[in-house]
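Following this line, the structures themselves.
Readers should treat all values here as calculations from the given coordinates under stated rules, not as data from a laboratory. These numbers come from a predicted model, not from an experiment. Cβ atoms are built from the backbone, for glycine too; each structure is taken alone.
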Structure 1
Amino acid sequence: MLHLDDLAAANLERAHAAVGGNSAELVIRDGVLRQTVIALCAGRELAEHVSPPAATLQMLRGRIRVLKRGQLTEELVAGELLSLTDSRHSVEALEDSVFLLTSVSRPSDGSNPRVA
């Protein structure tokens with residue numbers, strides 16, 4: 001069993017030690033389902049990218065800003081959940097932040113379910 005508070009703390013610590021100010025850890029891989037804990041230090045950004053066919057972002061700590069095509073979409077704080085399905089967006093940490101990214105990709109090779 002995984003504990004999100006422990007994963008958040010560990011990834012935030014790694015983000016502070018990393019040159020890029022971020023950390024990501026794949027915690028669940030089950031077929032097309034992926035859950036990744038991502039930590040960003042205040043002022044750091046995940047550059048604009050396209051989300052998978054189905055995705056949600058659940059805030060665990062801190063505060064972030066999500067921009068779609070450069071325009072403010074949402075500011076999120078701990079406890080909030082946002083759908084990011086098939087959208088081009090970037091993520092900016094307004095303070096030290098950690099979130100759980102849940103995504104579902106298109107099926108590929110029928111790989112076996114497992115916990116990462």
Structure 2
Amino acid sequence: MSHLAIHTRITTAGPVMELAGELDYDNYTQVRDLLPDLALRAGQQLVIDLTGITFCDSSGITALIAARNHALAAQASIVLTAVPHRIGRIFSMVGLDQVFATHPTAQSAEAAWTPPASSA
């Protein structure tokens with residue numbers, strides 16, 4: 001059985017989900033099941049940090065797409081950070097590099113985030 005560790009934290013830009021281990025059929029539901037509990041508001045961004053991911057199969061990709069759908073439903077954006085090269089190649093082959101914005105680090109994603117204009 002594979003292992004996946006998930007750590008979440010909140011930043012000004014929105015929640016950051018740090019994943020480490022294998023994102024696969026055995027544990028992709030951990031990510032999907034955590035999504036409704038994230039404090040994600042309109043205009044924020046959900047950052048999924050893949051720094052510690054060692055493997056990702058089609059079930060893992062399904063979890064990332066579920067996260068994207070969750071962010072869009074909340075009128076927020078989603079960013080993947082530190083996408084390992086081998087996973088980035090797979091994303092490119094299946095066109096997901098056109099679906100997900102990426103940044104080298106979670107810190108750079110937060111720095112690039114632009115807060116929504118206030119409606120005051």
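Tell me which structure, out of 1, 2, gives 11.6, 32 once Rg and Dmax of the Cα atoms in Å, for residues 6-61 alone is calculated.
Working through the options, I get structure 2.
helix-only ellipticity at 222 nm (-39500 (n - 2.57) for each DSSP H run of 4 or more, over all residues; to 500) computed as -10000: which structure among 1, 2?
Of the options listed, only 2 reproduces it.
For mean count of other Cβ atoms within 10 Å over residues 14-21, find whichever of 1, 2 sits highest and give me its label.
Across 1, 2, mean count of other Cβ atoms within 10 Å over residues 14-21 peaks for 2.
One of 1, 2 was used to compute relative contact order in percent (Cα under 8 Å, 6 or more apart), and the result was 33. Which label is that?
The value was obtained from structure 1.
For mean count of other Cβ atoms within 10 Å over residues 38-45, which of the structures 1, 2 scores highest?
1
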